[in-house]
Structure I
Amino acid sequence: MAENLDQHFLNKVFEGSGITKDELQVIIPKYKQVKFNKNDYLLQEGQVEKKYWFIESGFIRSYIIDTEGNDITFNLYASKDVVIDYPSIFFFSPTRENIQALTDCVCWEIKLEDFQEMFGSISSFREQQKSLLVGSYFALKQHSISLIADEAKVRYLRLLKEKPQIVQNVSLKHIATFLGITDTSLSRIRKEISN
């Protein structure tokens, strides 16, 4: 029974990707369910990423330490998101990010060698993964531009619209650094919106 539920989640992840049922029978066994406790690290600065994860449940963040020693949230992840440091996994370079569970999490992990094997042999898997990469790039680019060009309130409203579960479940401190503002500014914006 649990195995069917597990497979159900992965089927939903790959839904609409053009991957056939036969291909799913090859792909799904390559993923392993892993659990992380709150505050566990999936990846730490200086390590080379050798796997990546789909989140089934829970919340994860990536963060960096700036030049003044401040902990700055770089990205926030929720259910069905892919958690990966693309430069590290594709260029085998030590990561500059720390990826940490904000809550207890259930994830699906795939090793780099399994990923590469399927990327090379299953064209629909390759296309789905390219689509995820492009989507991640555009989200990162949009966020980077927004940090420069948009007011803090606009950035918060966009996050609230696109990822309400993040706003409801992640600490204000992490949301504030992700939005490039202080906790106090974020509290003021939230109060303004609620009025």
Structure II
Amino acid sequence: MAQMGRPRAFDRDKAIDQALHLFWERGYEATSLSQLKAGIGGGISAPSFYAAFGSKEELFRECAQRYLSRYATVTECLWNIALAPRAALETALRASAKMQCERGHPKGCMVALAVMSAPSPEHSAVTQSLTRSRIRTRAGITACVERGIATGELAPETDAPALAAVFDSFLIGLSTLARDGVGHPVFDAAIDQIMTAWDSARLR
């Protein structure tokens, strides 16, 4: 009598990556439990899913933390005071644009796309870490503009919140364009254009 093969070991770390890609691609609310079970390691039973991850909400939070530590760090240079403020901002934009177009994961930025990932009020707490990340990036962009004013690179009458909103809106908008198939070369050229908004506010 032929012996049954040993059951395939469950790779939890790989399963988190698979779930992350599903949530990144579809959003929290649109990703069903059945899709998660089917996408994780070829599918696992409901009891095994709950034993491994607790719940869909807990799995999303774990996936969000992985995204933040692995992908969202591209904008941390906004806080690097060793860089000139314009250079810090441009570096963040180019690094984010590159990441959003890379192969091997869904297009766009999960942090930006999370605005619509869980639009229902009862689910807003699930994406709270991604909301905080957007707020931090916005604050980092504003800090670059304010530092530019303080160092005399930008004119003192520069409206810091307004100029920061220009760059923040551009950064968030990249996700939609990436999902629509706009390529990295276009993004790179667009960043050249958007940085003229900074240059137009330079101290004359």
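We did not get these values from a lab; they are worked out from the coordinates using the rules stated. What you see is a predicted model; the values in this text were computed from it and never measured. Cβ atoms are built from the backbone, for glycine too; each structure is taken alone.
For this structure, a couple of remarks:
- Comparison of I, II - label where mean count of other Cβ atoms within 10 Å over residues 21-28 is highest: II
- Read-out distance in nm of label points 7 Å out along Cα→Cβ at positions 45 and 77, computed value 1.9, structure in I, II: I
- Of the structures I, II, the one that -19500 was derived from, the read-out being helix-only ellipticity at 222 nm (-39500 (n - 2.57) for each DSSP H run of 4 or more, over all residues; to 500): II
- Comparison of I, II - label where mean count of other Cβ atoms within 10 Å over residues 93-100 is highest: II
- Identity of the structure behind 5.1 (criterion: distance in nm of label points 7 Å out along Cα→Cβ at positions 29 and 181, calculated), options I, II: I
- Structure (I, II) behind the derived value 4.2 of distance in nm of label points 7 Å out along Cα→Cβ at positions 13 and 85: II
- Looking at distance in nm of label points 7 Å out along Cα→Cβ at positions 37 and 157 for structures I, II, the greatest value goes to II.
- Source structure (of I, II) for mean count of other Cβ atoms within 10 Å over residues 61-68, computed value 14.4: I
- semi-axes √(5λ) of the Cα gyration tensor in Å derived as 40, 16, 14 - corresponding label from I, II: II
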